[in-house]
Structure P
Amino acid sequence: MIVQKTTKEILAESIQELAASKSVEKITIKEITQNCGMTSTTFYNHFSDKYELLAWIYNVSMEPFLGRLGTDVSWRKCVWQSSFVLTENKPFYRNALQNTAGQVSFRYATNNFAIDLILERIRRNFALVEIPSEIRFYVVFYMRAISESINDWFLDGMKIPIDEFTELLVQGMPTSLAPYLK
């Protein structure tokens, strides 16, 4: 059966192809759309900027895991998958991590996505109307720490085996957060 690609998937392939030979910071929306035969208007119908597209590429791999957290997927598996995704396309993710910065960077966009999914999963799993402020703080704190640790681990050549690295990240969880993520 032939599976037709979505516009988002085509745009994702386009930026990944361009990133093979150019810093993502220097890739323009015009280049992304010309490379795949689309218009800038089409791009902006799906993404606000290239950083959102970069994050979408990563998030598509993570959403099935984070979305099932606490059901049939453990926290350990989510953390492991967060690291593993990077290893599947090392050159692209190295480019995205090294050549974006600030609040709209690949790092922040992917981390914000994960935080939102985890908060929503906690809210649903524990039937909470509102997540306590202390738990919200710990989710953001811990996820920022995990994100930076994964980025450093990846950019430093993954010197610690992924299973050992995952265990270190899981063990670093704040005690107050453990009941919500284990």
Structure Q
Amino acid sequence: MKSFAIRSYLDAITHLNNLPISDQREWFFHPGMLFWSRAKWWADFGTRHAMHEGLDIALFRNRTGRIQWLDTSTRVPAMAKGEVINVCSDFLGRSVIIKHAQDAESRLVSVYSHIAVPSAVVPGTRVNKGDVVGQIADTTGKKSGIHCHLHVSIMEIANEITDNEISWEIMGEPDLKGVKLFNPMI
């Protein structure tokens, strides 16, 4: 299966959205935004009910040196060429699941969550690296107190789990047989 470089993906977000990011291309991650963290980075900064199954992308240093949040104008690019295999609800918006590779036992997917998905992005849609699959969702009206952000996960999912079964009921249970999570930071 193939790997994904998060630095390249952060650069793609920067360029697609013409972000005023510093020359050092600085992105910031609270420990709770990182893969496998039990910490929360919102509300009471307490503990999550489960390990974090991805990476939350939200903060960067702009050209004036200030730390800035991504917002609802931020377009979300696909990490690599693939096919949309499902679009499902998550607790802050919608998630797009893209299949990038498949062998006899499983398929490698990337997941883009907490986004608003355009009507043209549906199962069966073919995407190329950099194609827009949505925009960061407005989370200001949610009770969670979570700032706008993009959640990205990379998973290997067994072929015995059908495309339309792939949702947060399955992806949020990494101990479930047939779901293997990958750290997007490496």
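Read the figures in this text as sums done on the coordinates, not as results from a lab. None of the values given here were measured: they were computed from a predicted structure. Cβ atoms are built from the backbone, for glycine too; each structure is taken alone.
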Out of P, Q, choose the structure whose coordinates give helix-only ellipticity at 222 nm (-39500 (n - 2.57) for each DSSP H run of 4 or more, over all residues; to 500) equal to -2000 when calculated. Q
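Using FRET efficiency 1/(1 + (r/R0)^6) of positions 96 and 128 (r between Cβ atoms, R0 = 30 Å, to 0.05) for the comparison, can you identify which of P, Q gives the largest number? Write down the numbers at each step before the final one.
Working: P: 0.35; Q: 1.00.
Largest value of FRET efficiency 1/(1 + (r/R0)^6) of positions 96 and 128 (r between Cβ atoms, R0 = 30 Å, to 0.05): Q.
Here Cα extents along the principal axes in Å was calculated and came to 50, 36, 31; which of the structures P, Q was it taken from? Walk me through the numbers on the way to the answer.
Values: P: 49, 39, 39; Q: 50, 36, 31.
Only structure Q yields this read-out.
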